[in-house]
Structure I
Amino acid sequence: MNNLKIRYFLGVILAIPLLPLLYFQGKKIRKKVPKLPEARLPKGFVNDNFSKTLNIITIGESTIAGVGVDIHENGFTGALANQLSKNLKYNIAWQVYAKSGYTAKRISTKIIPEINKNNIDIIVIGIGGNDAFKLNSPKKWNTEVERLIKNLQKKFPKAPVYFTNMPPIKEFPAFTNPIKFVIGNLVEIFGKHLSIIIKNKENVFYNAEVITLKSWSKRHNLAENKNNVYFSDGVHPSKLTYKIWGKEMANFIKNNYFN
């Protein structure tokens with residue numbers, strides 16, 4: 001933990017002179033990057049004619065909200081559900097609870113109370129990007145993630161909770177190098193803290209692999225330098241990326257699922 005604190009404070013020291021530049025670059029990027037809507041149809045069913053059905057929900061920020069594709073079936077949750085059905089030999093009933101721009105705190109206070117289902121078998125959470133964009137401190141991140149887990153386990157005590165990988169901000173082609181440095185390093189620090197938090201939590205898991213386009217391209221036989229295939233707008237995933245990410249997360253869940 002001390003190493004993480006040192007890394008964070010060194011990052012703060014290096015980032016302070018860059019703040020005016022980050023502000024103006026951020027404004028320019030917001031004007032340049034098209035504002036895409038969230039995906040439609042946040043509920044679905046994968047019927048592979050198995051005898052039993054698992055109920056899963058996905059919770060999070062814009063990537064879980066499917067920004068970059070038209071419907072959720074073509075987004076992360078659709079890909080996750082399809083692969084999970086194959087992996088676990090269950091039909092999958094799925095539903096998305098996500099909102100663009102939401103931090104861990106807003107998910108705890110705004111989304112979790114609105115979930116009115118009670119027969120949940122698996123919970124998948126994708127967060128981190130918005131907390132990093134708001135330059136929240138690791139201390140605040142830890143507090144809000146702890147609260148999020150507590151709220152979920154209180155409401156769904158039997159459902160395992162799976163956190164997705166942190167967003168690969170250093171790979172976003174729409175971002176400048178200073179933004180990638182400051183925000184990218186911060187989100188990686190959040191990931192390290194999340195790994196520590198879940199060690200003492202029962203039935204909570206985190207896919208800690210740091211996503212890089214180079215590793216994904218090699219693993220999935222894609223052209224390494226064609227970064228545009230991975231992004232819909234330079235920031236949010238493309239349909240291809242959602243498909244790969246959903247499949248990889250389903251494989252992670254398969255390796256950490258105990259029924």
Structure II
Amino acid sequence: MTRRKIISTAAAAGVAAQAQAPAQSGAARHYIVMRKLFLRNSADNQVAKLTEFLEKAAMPAVQRSGAVAVGFFASQLAPDSPFILALSSYPTLAAYEAAQAKLSGDTAYQSALNAYNSAPGLRFMRFETTLLRGFSGFPTLVTAAAGAKTSRLFELRTYESDDSASLAKKIRMFNEGEISIFQKTGLDPVFFGETVFGQKQPNLTYMLGYDDWNARDANWKKFLAHPDWIKLRATPGWSDAAIVSNISSMFLRALPFSPVR
């Protein structure tokens with residue numbers, strides 16, 4: 001795959017989005033593209049160059065393409081740092097393909113991409129892409145909650161399960177109560193998605209936003225002590241030991257131009 005194709009594909013994972021209301025159960029379940037571009041702190045200055053390109057060239061181009069996208073994030077406390085994480089949401093896979101076609105025909109973007117690729121040094125090291133499908137109880141990506149700080153801490157959490165049946169139970173648990181308890185206790189969801197294509201399947205991934213580290217700790221304590229959560233986790237067959245085999249987290253900060261901040 002050429003550098004041109006790689007960057008073009010990466011750019012499709014981000015666009016300035018208008019503020020959205022919280023996702024409602026029953027809405028169409030979007031497909032969510034989650035892409036990590038791995039970088040190095042080196043003389044190539046990969047972090048700064050890629051960030052500038054995404055802000056000045058890729059963001060406007062993807063905005064023109066009509067894609068629905070939510071944000072760009074830089075790793076803060078995560079394995080394989082540094083990297084940039086891009087998230088985007090599409091109502092259908094056909095909508096994603098249409099956005100790609102528009103990018104390919106965008107002469108202003110292709111000119112900027114050619115200039116970016118022609119500069120000396122490596123742009124990034126590698127990238128990996130995960131395709132998720134939103135939950136029925138939280139089907140789309142959303143922007144920051146009203147009153148949230150302009151630049152927050154974000155946590156990306158992945159739950160692995162032993163098999164598809166146990167994963168389905170955990171997703172049902174989220175849809176039928178856990179997401180609602182998150183919202184009651186100040187844990188602000190950005191998205192929830194079941195992995196369609198990606199690593200370590202079967203699994204699900206979701207993102208939460210916090211005002212800061214102290215707010216994260218305080219709100220998780222509220223969640224764990226909430227009577228609705230205590231009741232929900234006591235449902236036969238819904239304990240973590242029965243349906244979750246591993247939980248991993250990474251912490252991110254939104255880039256300055258990210259629609260989610």
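Tabulated results
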read-out	value
Computed 2.0 for distance in nm of label points 7 Å out along Cα→Cβ at positions 213 and 229 - originating structure among I, II	II
Which of I, II leads on relative contact order in percent (Cα under 8 Å, 6 or more apart), largest value	II
Which entry (I, II) yields the derived value -14000 for helix-only ellipticity at 222 nm (-39500 (n - 2.57) for each DSSP H run of 4 or more, over all residues; to 500)	I
Winner on distance in nm of label points 7 Å out along Cα→Cβ at positions 45 and 189 once structures I, II are ranked, highest first	I
Winner on mean projected area of the Cα convex hull in nm², for residues 77-180 alone once structures I, II are ranked, highest first	II
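Values quoted throughout were computed directly from the atomic coordinates according to the rules given, and no laboratory measurement underlies them. This structure is a prediction, so every number in the text was calculated from the model and none was measured. Cβ atoms are built from the backbone, for glycine too; each structure is taken alone.
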